[in-house]
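Listed below are the structures to be examined.
FYI, it's all coordinate maths here, none of it is from the lab. These numbers come from a predicted model, not from an experiment. Cβ atoms are built from the backbone, for glycine too; each structure is taken alone.
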Structure P
Amino acid sequence: MNCILCNRKINNSFTTLENILFHKCDNCMLIFKDPKNFLSPESEKKRYKEHNNQPDNKGYVNFLSKALEPTLPFLKEAMSGLDFGCGPNPVLASMIKKKGFECDHYDPFFYPELPDERKEFIFATECFEHFFNPANELQLISSLLCPSGTITIMTNQWDESTDFNSWYYLKDNTHIAFYHSATFDFICKKFGFSKEYDDGESVVVLSKNVVHEPYIEESSDITCINKKQAIKV
């Protein structure tokens, strides 16, 4: 078993009280469910349709604001962005437009057309935990983002105090991958980003480096994918 992010061999696995097998990468600190627990696309889509992610849901709007507000200082007038993995209702894209920015939306299940042009900012709220293959998804996101552009990621982080037998974030059967603060440090090094903001809990803002020296590991066999290829989230 190799890590689904950095491709290093996994030497640390554990099972929770619910008998779910997880793997922990000691290289990039990603924790992920064993592939036998991955849902089919049909089951995933059915689960996402059950979410009450509507623009009139004040709790959901306030939740998304936790990602939007820390990002605003990095945005400039007339910038164009993308709500990546928006689900069936692109609420965040609407919120961003109300702030005076252009914003398209993409979701492999509900809005599968990717933009043809690069964007100056991307939001990926509550989708990184759904990635079956984070390495490919990050390459896709990077290909969609202009140099110096920002990617805002919202996903609950684990740390050394996390009790995996009780952590609610593991209970959703569509949640596959779980990130540590050190995982985002690895992502920056591997994919050419700089960390601009990290609340230590769930929101990280990264900026894409103008010049990036390739980060190559002997054990890596990750290849770049076409940006028009649909992805699983």
Structure Q
Amino acid sequence: MDLSNKIIAVVGGAMGIGRATAELCAKRGATVVVADFNEIEGKATAEAIGGMFIPVDVTNEASVQAVFDKIDATYGKLDVLLPTAGILLGAYVDIEDLTSDTFRKVYEVNVLGSFLCAKYAVPLMKKAGKGVIVYVSSGAATGVSSSYAYGSSKGGVLSLGITSAGKLAEHNIRVNVLSPGNIATYMKLSVIEVEAQQRGITLEERLKAYNLGDPSGMAKVLAWLASDDADYVRGTIQTR
């Protein structure tokens, strides 16, 4: 898997799956741009891999546009967009108790953020005549989520990816959607901790019921999808 000469933007690259992916893409030869709201961890990731860090609030259109303007000014192209930024709020909250503010915030990060990243990445790809976008949905999009907001938002990301794939194919932009299952990220562990508290048991006890995958496993899938080796792959990729 060779990613040499590719400019890859990992939005949400400060921690978890995003960080693991940024590290592996750089190891495979790519020039990686890490964009994240978390400036401390984002800068640390970029520094560790010899990449560039750009702060971003994916819910703010001007902030997202600034990321891709900087990429264009610095590199003159973008080969791959990996919008991995996401949040989960409202775990195990009944629908009648879930606030509209919480629901809206999750949608703004997960769905609007993914849309805005693509909105400003696609013109750079069209200019180059090709590109790759891999949206990150979740198994929660088609299963039962701990959160009404998260599950439905990831369904939105899945639909965004399906629509993008159909509409961008004529521009030689390949679009895939990755739907991870249970991965040992800070976000997932936080949800399991809430579940454990509700059950009156320890986190360690509840973790025994899960077969959590490592973020590095998702990084391998994302880095492969970013590569030319995955050129014939279409649609949604389900993982553990």
field: Ranking P, Q by volume of the Cα convex hull per residue in Å³, for residues 144-199 alone, the structure that comes out highest
entry: P
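Quick check on the output: 0.60 is FRET efficiency 1/(1 + (r/R0)^6) of positions 88 and 184 (r between Cβ atoms, R0 = 30 Å, to 0.05), derived from one of P, Q. Which one produced it?
Details: P: 0.60; Q: 1.00.
Of the structures listed, the value fits P.
Where does the value -15000 come from, among P, Q, when helix-only ellipticity at 222 nm (-39500 (n - 2.57) for each DSSP H run of 4 or more, over all residues; to 500) is the thing being computed? Before the final figure, lay out each step's value.
Numbers: P: -7000; Q: -15000.
Attributed to the structure labelled Q.
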